[in-house]
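So, here come the structures, one by one.
Each value in this text was obtained by applying a stated rule to the coordinates, not by laboratory testing. What you see is a predicted model, and the numbers here were worked out from it, not measured in a lab. Cβ atoms are built from the backbone, for glycine too; each structure is taken alone.
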Structure 1
Amino acid sequence: MSNLDALDVKLLLKLLEDPRAQIGELSETLGVARNTVQTRIRRLLRSGTLRNGGREVDLAAIGYDVVAFVTIEVTHRELDEVIASLRRQPQVLEVYEISGRGDVWCRLAAQDVPHLQTALRSLLRIRGVIRTETSLALHEHISYRVQPLLGGISSGD
């Protein structure tokens, strides 16, 4: 599990909400000294917990070592309700409606395999979910990125 305290978690939540928040704003909102905020941010960045200029949190650093990609087959008339239910699941990181095999694809995080199993059982209890297929992520080679696309636009490709 992670070694974050309550202030670290509150700070991370504020930075994810607004990565450009100023130190003074964060200090005031969190009710702590500016130096405390600066020190915490530096430590979170140095440890790799906070990445990409404050816009991303490393899952493993906060105790979520298992990432899974789940393809979900759903009853089509209940698709909206399934997506609404997935939105309420804290372990679900992102959801896409897809074509091909399955109807919905989601990425979820778990602390370990038993935690993943609990999350998957929870998904199967959602009304309208017919079945799921799960693939585990073994290693992230390329994290989410947009820079190559923007580079292509700027060079006219």
Structure 2
Amino acid sequence: MENFEFVVATKDIVGELIEFEKICFENLPDRFSKRSLTHLIVAPTSRTIIIRDENGKICASVIGLLRHFKIPSGRVYKIGVRPDFGRRGVGSALIRVIEQWFRDCGMKKTCAEVRESNTPSRRMFEKNGYRETNTLYYFYAGGENAAKYWKDL
């Protein structure tokens, strides 16, 4: 297993994140705007963590949200891995690091939504202890359903 250096994103790299999203998310509605990315980076209830490759380019990122509901829970809001970095454990490493942040912030559970058609991502979450609990109909732009996943922290 590789060792990755995790970096908490700052607003000065929003432009890089926009370019990274163009590579990772082919569906335009799945990409965040500059405004949304900036908000997610600076909001105290959100954390964006990146991994850079040996050339300094972003190769993976995760965005986590804190939700102070009746049962405090973290949400893996978005995770992306550049195609040439797939199948190296990068996604699982990002899940573990964002889950640690959730725990440090007092969250008791974590959740994620994944496109029903995104089999690799669904397998990754399941491999990391997430259990599919239900279907969210017409969740994504274009009408695709999402599989909802939960995990106790």
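For structures 1, 2, which has the highest computed value of relative contact order in percent (Cα under 8 Å, 6 or more apart)?
Working: 1: 22; 2: 18.
Comparing 1, 2 by relative contact order in percent (Cα under 8 Å, 6 or more apart), the maximum is at 1.
From 1, 2, which structure was Kirkwood radius over Cα pairs in Å, for residues 17-96 alone = 15.5 calculated on? Of the options listed, only 1 reproduces it. Out of 1, 2, which structure matches 34 when percent of Cα pairs over 23 Å apart is calculated? Here the read-out was taken from 2.
Identify which of structures 1, 2 gives the largest calculated value of mean count of other Cβ atoms within 10 Å over residues 57-64. Mind dumping the intermediate values first?
On the way: 1: 17.6; 2: 23.0.
Between 1, 2, the highest calculated value is found for 2.
Name the one structure among 1, 2 that helix-only ellipticity at 222 nm (-39500 (n - 2.57) for each DSSP H run of 4 or more, over all residues; to 500) of -8500 was derived from. So the calculation was done on 2.
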